[in-house]
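Visitor: See the structures that follow.
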Structure 1
Amino acid sequence: MATTFAKSQEAPKPNGEPISRRSFLRATALAGGGMVLAYYIEPVQKVLAAQFGPPVKLLPTSFIAIASDGTVTIIAKNPEIGQGVKTMLPMLVAEELDCDWNDVRIEQGDLDPAKYGLQIAGGSTATPMNWEPMRRVGAAGRRMLIAAAAETWGVPESECSTTPSRVHHNPSGRSLTYGELASKGATMPPPDPTTLKMKDPKEYRVIGKNAANADIKKIVTGKPLYGIDVNMPGMLYANYEKCPVFGGKVASANLEEVKALPGIRHAFIVEPGPDPTALAGGVAIVADSWYQARNARDNKLKVVWEEGPTASQSSQLYASNAVELSKKEPGQVLRKDGDVDAAFGRAAHVVEAAYSYPFLSHVPLEPQNCTASFKDGKLEVWAPSQTPATGLAQTARALGIDQKDIKVHLTRVGGGFGRRLTDDYMVEAAVIAQKVGVPVKLLWTREQDMAHDFYRPAGFHFLKGGIDANGKIISWRNHFVTFGENGRFAQSAGLSGEEFPSRFIPNFSQLASMMPTGVPTGALRAPGSNAIAFVMQSFIDELAHAASKDPVQFRLDLLAMTPLPPATPARGTAVAFAPVAFDQARMRAVLEKVAERSKWGRKLPAGAALGVAFHFSHRGYFAEVAELRTTSSKTLKITKAWVVGDIGSYVINPRAAESIVQGAVIEGMSHVMGYEITIDAGRAVQSNFHQYPPLRLTQAPAEIDVSFVKTDNPPTGLGEPGLPPMIPAITNAIFTATGQRIRSLPLEPQGYRWA
């Protein structure tokens, strides 16, 4: 029997005031006998919500539908970008509902903030934000089913219990299936949320067990799932050409010649929108087929561009400006402890080094795309977005329509890595659809995708460290040069004064200077951390070798220090949220574990070495070891990698967790060797994978050993924190094997290659 879903009859109050007990859980009968649960809760993890949008005070977070045949359909509310959230969130619901996982069917929810609350994919936030709310959804549904059974039998609820998908009356031995109770369950009054009893974790049957990807069969059989797969009757295809120089716009174009080509329906200029980052100016070509649109763009379109001021900028200019800024007084003091200069004066060893890393592109396998249909003043969108609510707001502004007149369907995302936190492709598709009046699928080429990214920012660190006669770090200075203006870092370009080893070195200064850029920047998987870990853990490694100390023990000794207090915001400073405190004991545990698993300190053959690194990011504690072998001075092979993480008390889906971490290691290897976006004359030089090579399967380690340290902390996310430590683990291994210290990435331009 088909299962349908009913909308809540009582939405949260727009002013965010607490809602009534009645609206906590709304049950509605379904045709044919079923029930729907809509769960309203006070917000959880406001800190996390604030990272991606204004926090809401009331979150309607889930729907459950139970059909009379026992099928349990659970809505996955967040975008699925390959991180497994479409399976993981329903697992939390199913656990406390106490249903048989084999009875569960999962459906992707559309964008509906009034029903689901915050719907995002980014920052490894899904687990910490939803660990408790999703389980409470299931617990509430279970209570309603127990109440229905107790009323049916005329017995107290206290005499009833559940096993998967069945309610039992313990004294009489009677039982009913969830399907048999579904209709009556819909008539039960909603439970008081304060009375919900959660399972003892010892009873878990779903959480902590392997669950297959909800979409795996459709993926491997090529069924339509992704934004690129959307098809509609009467749909046209669009390509959108923008100025190769960031911030440029169209001066003129040969539109009439383009429109004369076979299959071309429209060709027109689009002016920059009210927010140029959401809608850059360009030329839209709309055709009967995407091949025709692309062919017209490649072989006929001629545009005269107004390139603008960014045309004078380049990677070479940024690098030279960074060196000059490093010699001047810093623009900001992010943190300062003790007397750094005096400590350098009494140090037994002083090490100075300059580190740098480039812009990076996200290069998801599925290029940016969106399908939009505009009719009678209303817009319907099918978007592979990580932040669909943000895209909706930007689209409404660009089109000049009310947000309530836009419906956004969430498609599976063929890779995001942070690129789809920015919804420019959604706005472009909507503007084109509004102009032509029929459904339009916009699809970027790979070259357009790489040329119009919101890149991981490049950065420059000028470091100096002092070590005393006992091999202990007594002084540290980092002058960080990055992008920004007027005292504000560019998107994802910042550095915290609390970044480790801050607070663990008595004389410490974290400094920053900024330079302007016209290159758009944004978050890339493990934003900030993916570059900062390389710098911090590499320089710590340099100091360990300068002190003639074992790199693992050197780090353990550093973590054993009594930390200084976190920085206190200046009086009158507005603080959105408190930073997450770094727990040195948790980091020591994963470092000790990875050293044990990798048999750190064992003798290796000539040309082979181990490298170690750790990093704390997105609430995850990770330590990693890479085993490297060299077949020549600059030909490298990672034979094995070990990863140990602490993400709290439970790894919800171990199979998915292992895959996510292994993918993070592979991506980190791509960062090390071949990934680099070079800016010249205000535009990206690299255009496709031949200039931006990802790791090949034959170059991957034969084994990536993944394990977790279980701690008594709420579970946290996994998409980000496994990536950052692998980069310095590899570069530190290169130093041990070859004596060559890596201070800039990537390695391929320096003559290195993977075996």
Structure 2
Amino acid sequence: MKEGMIANHPKADWQAVAGKEEAKKVIDELREAIRFHNYRYYVLDEPVISDHEFDQLMEALKALEEKFPEFQSPDSPTQQVGGEVQEALGTVKHPTPMLSLKTVYNQDDVANFGKNCREKLEKKSVLFVAEPKNAGSAVLEEKSVEFVAEPKYDGLAVEIIYEKGRLIVASTRGDGQTGENITANIKTIKEVPLVLLNQGEIPFPDQLVVRGEVFMRKDEFKKLNDERMRIGENLFANPRNAAAGSLRQLDPKITAKRPLHIFFYELVQTEEYHFTTHWEVLQTMSNWGLRVNKRYSKVCSGIQEAIHYHEELAERRDNLEYEIDGVVFKVNDLSDRRTLGFRTRDPRWALAYKFEARQMNTHVKAIEVQVGRTGVLTPVALLQPVKIAGVEVSRASLHNQSEIERKDIRVGDEVLVERAGDVIPYVVKPIKEKRKGPEKIFHMPSQCPVCGAKVIMSDDKKRALCTGISCQAQLRKRVSHFSSKGGMNIEGLGEKMAVQLVNLGLVRKLSSIYKLEKKDLLTMERMADKSVDNLCEAIEKSKNQPFPRFLFALGIPLVGVHLATVLAAHFPTIDDLIAANVEDLLTIKEIGPEVAFSITTFFSNEENQQEIFEMQNLGLTMSNPTEKEGGRPLEHMTFVFTGGLEQWTRAEAKQMVESLGGRATSSVSGETSYVVAGPGAGSKLQEAKRKNIPIMDEKEFIKFINKYQEDRNI
């Protein structure tokens, strides 16, 4: 591909294309051009066209694929924006185990690592690969061993398999043997090529297994957290958690909105490709379009030079765009790696040399309690401000009452606080030797500090929940949960709409939804006459949802879709459920003491009762299908879903089963009645076949469910 060939592509104006034959030719050229420019931009960091020119090529390709859908392809660059909902992550077995690395914190251990390698290799000259970690004071006389150094990224390790140059499957590390299937999500990262390139002398093999680290830049992480704070979302603790959480989303469209990046650092089964060194592998992977960190990877002549490079990166760490927590040293000579071999959990030819944790002492001035959008109460330590690694720290989450008691943290304590690269610091421990007597033991409040409703705490003290249905701290989340598909199914009233309604004061409690008028909705941003009419119609339609849906929509702590269905089967009306005591609830097989206490606490709240009665007065009917004969025809059946579904989402299919009294579980067992298998079904389908469990496709499942729905007239 010549650099100037596509910059002024004559067919970037897709409207000039006439006929299928020409369209196919131009689509192929555009895809090739976009892959080339992605390579220049993301892998080499050397773009040859402007963003505007690139956008024009992408828009032309999108338009042509829409006009000629017969030429659409799953590996087109246009498919890296996000896809359909991935109903379940599933699992992927790694071709070879994804092991951990041995971690050390001082130079003596690094010296021992070099010494052990030399002795095992009979002191012959060896080349190694190093990645940043910390420094100490050992005297080292390593002259015959060389290393290559690469940063140790604070992200999520992934494995990607290509066949004939096309991305087939991607997975997380998991337990080392089996990882989570994140194929749909990994495709949303533009730095991950769907199709490999051949830019160098060595062509890529038919099957290629590579590993890398997905991460989030510091500035993008801050921007993401700022936005989450603005809309009332829980903050991510650090870039690594943000990256890991983003990759494990069931909906790749959510992943696509997250600013994720990747560096590739390892090729699996290198003996099959005839490489001699790891450094050669890194250069070749870059030629195939795989992004390698050339800027901060370095060949080091001896262990001392590797340590010096570790010190250099430690000094530059805060100025890097992304978080690193050390350096990894790897033997570069691949035949020497095979000689050194592996331990149970890690290879003998690699070592992670970590940076020193950044900690400071300060005092806990007070502990305040924050109420999150889901009603969870979180204690936060207000600290005497202290600078840690150049950042002033004045607050630290204490997580929960159990954590506070476990560490014995008290108001007034001097404490050790660690940042260690994390944006949100944490309290490591109190300095008990410095206590003077007036320090105060902290207890979580029994009433919500925002709305005054009763707080329930789990037996292990790890979770405290506000039971107020109209608590302002969680109202936005309650509104979007109430209107969700699994709840009252109010189409058009999603999370963004909920935020607007609450912020404008149009919804002050759940019953306010049923008091919304057209004139109020028309004052909202981007709400035209038609969209307002549609929302009003959806709100009105939701008044006829069945009782189990209403129970789930209320957001009662610890009550999900299945328990809502169970409750509706035992209590015909909401009045019956409100009147139930703990003893009544404990007679139900699937309800334990903690859940029973949560339910009775919720319904004993007078404000919650008033809200329910108000919604009834506004027209909610709450019919209970489980009262009818045959209301729980699937009561003794268990279903497992695997692969994709087209007509329903997995959550909707699960809810349908549970509304008929059945159960939907995530794993195949001897109790499984049916496995519903769609496109992409994997290990669960094979397990069902081995155990002779009946298998349905989606059409058979729909026919099966419809029969019972008709009997119940739902």
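Visitor: Quick check: 7.3 is what I get for distance in nm of label points 7 Å out along Cα→Cβ at positions 183 and 311, calculated from one of 1, 2. Which structure matches? Please report the intermediate quantities before stating the final value.
Guide: Details: 1: 7.3; 2: 4.9.
Computing distance in nm of label points 7 Å out along Cα→Cβ at positions 183 and 311 on every structure in 1, 2 gives 7.3 only for 1.
Visitor: Something else about it: To test your reading of the models, identify which of 1, 2 gives 29.2, 86 for Rg and Dmax of the Cα atoms in Å when calculated.
Guide: Details: 1: 27.6, 83; 2: 29.2, 86.
It was calculated from structure 2.
Visitor: Given a value of -10000 for helix-only ellipticity at 222 nm (-39500 (n - 2.57) for each DSSP H run of 4 or more, over all residues; to 500), calculated from one of 1, 2, which structure does it belong to? Let's see the in-between values first.
Guide: On the way: 1: -8000; 2: -10000.
Structure 2 accounts for this read-out.
Visitor: 194 is what came out when volume of the Cα convex hull per residue in Å³, for residues 415-622 alone was calculated for one structure; which of 1, 2 is it?
Guide: Numbers: 1: 194; 2: 170.
Derived from the structure labelled 1.
Rule-based calculations on the coordinates, nothing more; no lab input. All figures in this text were calculated on a predicted structure; none of them were measured in a lab. Cβ atoms are built from the backbone, for glycine too; each structure is taken alone.
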